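Derivation of every value follows stated rules applied to the coordinates shown; laboratory data play no part. Here the structure is a predicted model, which means the values were calculated and not measured. Cβ atoms are built from the backbone, for glycine too; each structure is taken alone.
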Structure 1
Amino acid sequence: MLHLAGTYTALVTPFRNGVVDYDRLRANVDFQLANGVDGLVPCGTTGESPTLSHEEHRLVIEKTIEFAAGRGTIIAGTGSNATSEALALTKHAADVGAHAALMVNPYYNKPSQEGLYRHFMTVADAVDLPVVLYNIPGRTNITMTPETVERLSKHPHIVADKEATGSLDIASEIKLRCGDEFTVLSGDDSLTLPLMCVGAAGVISVLSNLLPARVVDLVEAASSGDFAEARRQHLGLFPLFRAVLTLAVNPVVIKAALQLAGRDTGELRLPLCEMPADDRATLKALLQEHVPEAVAV
């Protein structure tokens with residue numbers, strides 16, 4: 001069984017002139033792995049998966065695996081609100097060598113708990129690939145209950161939950177119900193330390209696109225039980241954690257931060273668009289205060 005623990009970066013998808021910039025994607029992958037992350041998550045929310053064509057979605061996953069060249073764990077985003085589409089994407093991820101699939105709750109449909117259960121079980125039954133559930137009601141308008149997670153955790157292919165409900169109680173109940181064999185990963189940077197205190201094994205991080213080594217240090221301190229150091233790291237990063245969540249919807253802020261650091265095109269696909277000038281100035285000031293070495297312009 002795949003054991004997931006540590007820091008996994010929810011990769012941005014770089015665009016240039018409206019198309020995926022694979023040269024920048026390669027540079028981003030190399031930067032992440034050189035700075036100690038345990039793995040990469042292409043084609044999630046941060047990767048603007050809703051605006052990728054099916055061909056682009058598959059190719060971004062393939063290229064991420066190719067560029068990583070065995071240096072980290074690749075958890076491919078393969079979720080969809082159509083079970084048939086999620087199944088096809090997950091089969092493709094398995095075929096091209098992903099180590100696991102990240103599957104978000106079906107959005108817009110608002111399925112029942114039984115519908116959620118059948119959705120994930122259909123994919124897990126059909127594809128020999130570890131599945132990471134992704135519980136994020138703010139994006140999907142549906143919360144998978146701890147009872148449903150417990151039912152799903154009994155499937156040998158369903159190995160983890162990316163927990164982005166914002167609820168320590170839900171994460172605690174999942175750990176209580178599912179035990180140590182089932183992994184919980186934080187889906188919110190600002191809650192990584194609190195969630196690790198109740199049993200999470202790490203984070204799928206947005207901020208690590210910009211500051212991978214800093215996020216790795218936080219997770220490693222918490223994993224080793226050095227909570228004084230973990231708290232120091234957490235508080236040092238907290239203003240940036242909050243900025244990524246509050247200045248604009250993800251991934252608008254992290255792409256702007258990468259652009260300010262000279263490490264990305266910063267281009268977005270509609271319906272997402274750039275930050276207002278005042279918010280961008282606020283972000284730049286935060287970066288200059290907390291990580292001045294990262295600001296290039």
Structure 2
Amino acid sequence: MSDNDFPKSVSMFANVYSYMGLPLSRNIELADVVVMGIPYDMGTTGRAGARQGPQSVRLASGNLRWEEKRWPWQFNAMDRLNVIDYGDLEFKPGESTSMIETVIEHVGAIHAKGKKTLCFGGDHFVTLPLLRAAHQYHGPLALVHFDAHTDTYTPEENGSQEYDHGCMFHYAPKEGLIDPAHSVQVGIRTEYNTQSHLFEVIDAASANDLSSDDIVTAIKQRVGDMPIYLTFDIDCLDPAYAPGTGTPVVGGITTDRALKIIRGLQGLNIVGADVVEVAPSYDQAEITALAAATIGLEILYVMASQVD
């Protein structure tokens with residue numbers, strides 16, 4: 001790092017420009033993991049505003065900077081991984097195709113270098129181009145998907161167009177991006193066609209009744225040794241824990257349970273991840289943004305646990 005580079009910050013309130021105070025950089029050569037924001041919400045069908053999600057998550061992450069080692073981990077993830085904040089991707093306003101092409105170009109180049117990614121949305125539609133980008137380098141992926149909705153709906157079913165935040169996992173298997181036989185969805189509590197559904201589902205009622213260890217075991221059995229893409233729609237959490245989202249659904253899991261499940265995924269090869277659907281205009285006291293920032297940090301620790 002040169003004297004002109006912006007240094008990593010540990011302050012909870014000063015220079016809160018990047019996620020976790022990470023260096024703002026687009027030099028991916030020296031990075032192990034690249035964090036970025038994708039401020040897109042044109043696929044939203046309910047309450048809009050997720051384009052401000054990356055900004056709110058970065059601000060909320062200031063509350064996490066003071067702790068050298070995130071509890072209960074016994075190491076500092078940043079000692080094991082070189083992580084940079086790539087900033088937000090910019091694309092032509094109002095053009096979904098521009099967003100898709102931009103994501104594939106930038107994220108594809110990162111995966112081509114053997115790096116991992118953690119992206120903050122934006123609405124959940126951004127996961128489709130993120131999967132396309134990761135697939136270019138890793139081939140078919142196992143999907144670990146936390147959500148209140150399956151997002152497997154066809155345009156005919158949800159009465160929308162191609163660019164919709166409820167269709168990604170209808171298209172992804174058809175494009176060969178993910179293998180549904182090795183993919184699992186956790187926290188589902190809205191209608192879907194159970195007869196034709198390709199994914200294993202641990203619905204919210206079951207996720208609330210089972211132990212976290214049982215859920216982790218089921219996930220690991222399902223994904224096997226495939227490379228994994230983890231996507232976390234913040235509405236997987238009950239609205240009591242994440243009010244600031246576009247399509248809140250009561251009966252979700254707690255933040256504590258989500259963190260325990262993610263923490264249990266250490267040992268798996270997570271090559272990319274995202275946390276999406278934070279809509280700060282509906283948030284209260286940064287509850288949702290802080291949950292998203294913390295979930296993102298937990299994912300980084302899981303990635304770091306693979307490094308000696």
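Upon calculation of relative contact order in percent (Cα under 8 Å, 6 or more apart) from the atomic coordinates, which of the structures 1, 2 produces 17? Considering all the candidates, the number was obtained from 1.
As an exercise: mean count of other Cβ atoms within 10 Å over residues 112-119, calculated from one structure in 1, 2, equals 18.6. Which structure is it? If you can, show how the numbers build up before the last one.
Numbers: 1: 15.9; 2: 18.6.
Source structure: 2.
Looking at distance in nm of label points 7 Å out along Cα→Cβ at positions 216 and 256 for structures 1, 2, the greatest value goes to 1. Each of 1, 2 could give semi-axes √(5λ) of the Cα gyration tensor in Å, for residues 64-231 alone, but the derived value 25, 20, 14 comes from 1. In this comparison of 1, 2, the computed figure -14500 for helix-only ellipticity at 222 nm (-39500 (n - 2.57) for each DSSP H run of 4 or more, over all residues; to 500) is attributed to 1.
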